[in-house]
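S.K.: Before anything else, here is the set of structures, which you'll find just below.
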Structure P
Amino acid sequence: MVWWTVWVALLLSLTVVYAVLGRGPAAPPAANPFANLIGLVPLFVSIILRWLVLPRYTDGARAFTIFILGLSLAESCGLMGIFSGGPYRDDLFVLGMLGIMQFVPFYARRLSEPKPTGFAPNN
């Protein structure tokens, strides 16, 4: 239940920040056009954590740490887009939301279920 609460809280908080602060005038584009896309770096790291690192953990406490780290990196993509994205503000916000959505904690149940022990001939 904690996994779901954290996930929903971060998803809603990014939405509220965008609704309150992200609708004003966009920041002017930076001199280097790639400087506005700096939010893609933490999003890429978040994707790697979700699909390559998180499935390898079987301990719930360690997996929760990676879960929080990945969520915060995905959220930082949206926040960087809102505050310094310039012309890519809306795009980076949507990518940040999608980055958070990929962490839907359906897999958390298998971490809390007891593991079978002993001889199991039908496995």
Structure Q
Amino acid sequence: MSKRIITVDDSPSVRKMVEFSLKSKGYVMGSAGDGVEALELMRQEPFDAVILDVNMPRMNGLEFLETIKNDEELAAIPVIMLTTEGQDEDRDKAMALGATAYIVKPFKPTQLLSLLEEIL
């Protein structure tokens, strides 16, 4: 059975690039433009991993990360942060909240794929 991945990013172009890269490797994709939309989707259907931006409207990535890590049903899902926020303090905060990995944009799709395969 194919692994299900959700991309959460307010940029449609980033979501499309991630989805294209992962679909080509057989992953089943879902997407959301912010944390609120992502939570709704994740409560309706199961996902095996989350690819998450930090800067988004309504609920940013760190708020979303903290919310799912405090939810018994969602806490075990690995989260890869994919963001323009490259400072150590941003990375440290995300990792402290429970992120599995942290990639700074711009990124290589091969980097994301190999990390995802390692995590799953």
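S.K.: P, Q: which one has FRET efficiency 1/(1 + (r/R0)^6) of positions 25 and 65 (r between Cβ atoms, R0 = 41 Å, to 0.05), as calculated, at 0.95?
M.R.: Values: P: 0.60; Q: 0.95.
Considering all the candidates, the number was obtained from Q.
S.K.: Now for a different question. Which structure, out of P, Q, was semi-axes √(5λ) of the Cα gyration tensor in Å, for residues 33-104 alone calculated from, if the result is 25, 10, 8?
M.R.: Value 25, 10, 8 for semi-axes √(5λ) of the Cα gyration tensor in Å, for residues 33-104 alone corresponds to P out of P, Q.
S.K.: Let me ask something additional. Can you spot which of P, Q the value 1.7 was calculated from, given it is distance in nm of label points 7 Å out along Cα→Cβ at positions 41 and 57?
M.R.: Numbers: P: 2.4; Q: 1.7.
Traced to structure Q.
S.K.: Who wins on relative contact order in percent (Cα under 8 Å, 6 or more apart) among P, Q, i.e. which is largest? The partial results should precede the final answer.
M.R.: On the way: P: 34; Q: 23.
Structure P gives the largest value of relative contact order in percent (Cα under 8 Å, 6 or more apart) among P, Q.
S.K.: Which structure, out of P, Q, was helix-only ellipticity at 222 nm (-39500 (n - 2.57) for each DSSP H run of 4 or more, over all residues; to 500) derived from, given a value of -13000? Write out the running numbers ahead of the final one.
M.R.: Values: P: -19000; Q: -13000.
Clearly, the read-out refers to Q.
S.K.: Separate question: Have a look at P, Q and say which one yields 14.0 for Kirkwood radius over Cα pairs in Å, as calculated. Mind showing how you got there, number by number?
M.R.: Details: P: 15.7; Q: 14.0.
Attributed to the structure labelled Q.
S.K.: Sticking with this structure for a sec: Comparing P, Q, where is mean count of other Cβ atoms within 10 Å over residues 81-88 highest?
M.R.: Values: P: 19.9; Q: 16.2.
For this comparison of mean count of other Cβ atoms within 10 Å over residues 81-88, the top structure is P.
A short reminder: the numbers here are calculations on the coordinates, not readings from a lab. Everything quoted here is computed from the prediction, not taken from an experiment. Cβ atoms are built from the backbone, for glycine too; each structure is taken alone.
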